[in-house]
1. Compute distance in nm of label points 7 Å out along Cα→Cβ at positions 33 and 49 for each of P, Q and report the one that scores greatest.
2. Comparing P, Q, where is mean count of other Cβ atoms within 10 Å over residues 81-88 highest?
3. From which structure (P, Q) was semi-axes √(5λ) of the Cα gyration tensor in Å, for residues 25-200 alone calculated, if the value obtained is 36, 20, 14?
4. The value 0.95 for FRET efficiency 1/(1 + (r/R0)^6) of positions 9 and 57 (r between Cβ atoms, R0 = 30 Å, to 0.05) was derived from one model only; which of P, Q is it?
5. When mean projected area of the Cα convex hull in nm², for residues 169-208 alone is calculated for each of the structures P, Q, which structure yields the highest value?
6. For Cα Rg over 2.2 N^0.38 Å, the calculated result is 0.93, so let me know which of P, Q that is.
7. Using mean count of other Cβ atoms within 10 Å over residues 113-120 for the comparison, can you identify which of P, Q gives the largest number?
8. Given a value of 3.5 for mean projected area of the Cα convex hull in nm², for residues 153-192 alone, calculated from one of P, Q, which structure does it belong to?
Structure P
Amino acid sequence: MSTIQNFDQLINSLHKRQIHKKVAVVCPHDPHTEYVITRSLREGIAEFLLFTTTEHLTYVERIKMLFPEQVEIRLATDGDDAARLGVTAVREGEAGVLMKGTLNTDNLLRAVLDKQHGLLPPGKTLSHLTVAQLPGYNKVLFFSDVAVIPRPTLEQYQAILDYDLKICRHLGIEEPRVALIHCTEKTNEKFPHTVSYAALKQQAIEGRYGKTYIDGPMDVKTACDHHSAEVKGISSPVTGQADLLIFPNIEAGNTFYKTVSLFGQADMAGILTGTLAPVVVSSRADSNESKYYSLILACICE
């Protein structure tokens, strides 16, 4: 398939592949989630299982009245019960995507991470992938991890790369260019993540990650701007044209996410990775569009 360079192409690809999934939504009690559900239904992208409580039943019934054949409502005793029921629906194959509404992310993650009944297989690493459409960049930019892993170990970096590269390739990027992000270009034991970066690069040379270019440490500007790399005298297949940024820790990743969202006016999509099925856990402050794009990304991923 051709490389997806923006979110319009992502949506078009979903339609062309005739992908139509059932989505389990936990506590769809806010206008943002309602927007995502109703837009998806109007565009024929998905059907929905809505897990709600008696307190919010009237709100959810309004959606079902508009789309009686594509929406099913299931009652839960409270938010935590709704999370458990939503996870069970995905685990048992009734739905192919799990999406958070107004429920706190921590409450949803407790159900997702339940060792017996959750969605994370034994031995897998839970992570988060963001895809951003940035003004001034000629393609979508992938980056991890902004929401889950505080300070990745080498093994966690490996898992993040495995998940993210698979999705990059699924979206048409045959040889992803990966930048390992740091404040300088030097490996230094005072910054343990740069030592992990050296190991990741060696593994890439040995073929662990398939056809890909992995380089770093480097800063974001060097990774995404040819001129900055030229000024620094850095020549690499990655510099100036990175597809995927791997951040050293959650502080750096989350700060980048919030900064490009606010000041860079980027549109975002984000999903949890490592789970049996994609999980959408958009921030309460994310826009309607970003939450919608997150669902599109989740639906298109396998």
Structure Q
Amino acid sequence: MQFSGTYTALITPFRDGQVDVTAFQSLIERQIAGGVDGIIPVGTTGESATLDTYEHIEVIRLAVEFAAGRCQVVAGAGSNSTAEAIELTEAAERAGATGLLQVCPYYNKPSQEGLFQHFQAIAGTTQLPVMLYSVPGRSGVELAPETVARLAEISNITAIKEAGGSVDRVNQLMQAVPEGFGILCGDDPLTLPFIACGATGLVSVASNLIPDVMARLVRACLNGSFDEALVIQKQYYPLMRGLMGLDVNPVPIKCAVAMAGHCRPEFRLPLVPLAAANSGKLADLLESYNLLP
């Protein structure tokens, strides 16, 4: 499967400490109505770090059930333990996911050879296509282009989500990987320049709130309609930037979706809602885009 288009890194809504299944279903319906190509449950934005294993697998199962074949479901199944990542991978496949997002192991900071062997071991346990996920700001390590090239030789490792914040990384990856290997932008404000340099799509946080806008932006870029894309980029850049800058992801986006009336602003420690000052700034920002009920 070629990973191309717009993928929403879904928030996981909570109510009274439990996954809010009703809000989660409604969120997925909004994504599909907005025209996204896929959803990604239990990634960073989905607060996977504070879900237990049962909840993690159940959220994937629910995403598959609610999507009902209308879009791809790329399950977050990564871990800094290869054995745990394999367990989650096998569970995601059983649940009916159509693909996997596999993050670089965090905290233990493996070498490039360790990264290669980690992803190779995971890919060998599944028939699903794998999207690698390089996010050095969270994991402490970056997948070198040379390592990505080695991994791209494995038949079911077919893409990378690049979230290092560097457009030049796209250029480096384009030189390293074979034709047809997907490169997905992992930062909403960089969508246009990433795709202009050869990326095949976007894994979006903002699309939790504005799926139609982000899907339209990506489609314009992929169609080569960069004049149209630039208009969208310029109009929505302050919102995309605000959803990144007011606190650590996913705090601003979940608070924004809550302000728009689609879930509760509930987190699990150590994450907490926005401080009052930043909450006010976010409300003003949403009001300027007519996104408040």
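1. Q
2. P
3. Checking each candidate, the match is P.
4. Derived from the structure labelled Q.
5. Result for mean projected area of the Cα convex hull in nm², for residues 169-208 alone over P, Q: largest is P.
6. The read-out was computed on structure Q.
7. That would be structure Q.
8. For mean projected area of the Cα convex hull in nm², for residues 153-192 alone, the value 3.5 is produced by structure P.
Here, each number is a calculation from the coordinates, and none is a lab measurement. Keep in mind that what you see is a predicted model, and the values were worked out from it rather than measured. Cβ atoms are built from the backbone, for glycine too; each structure is taken alone.
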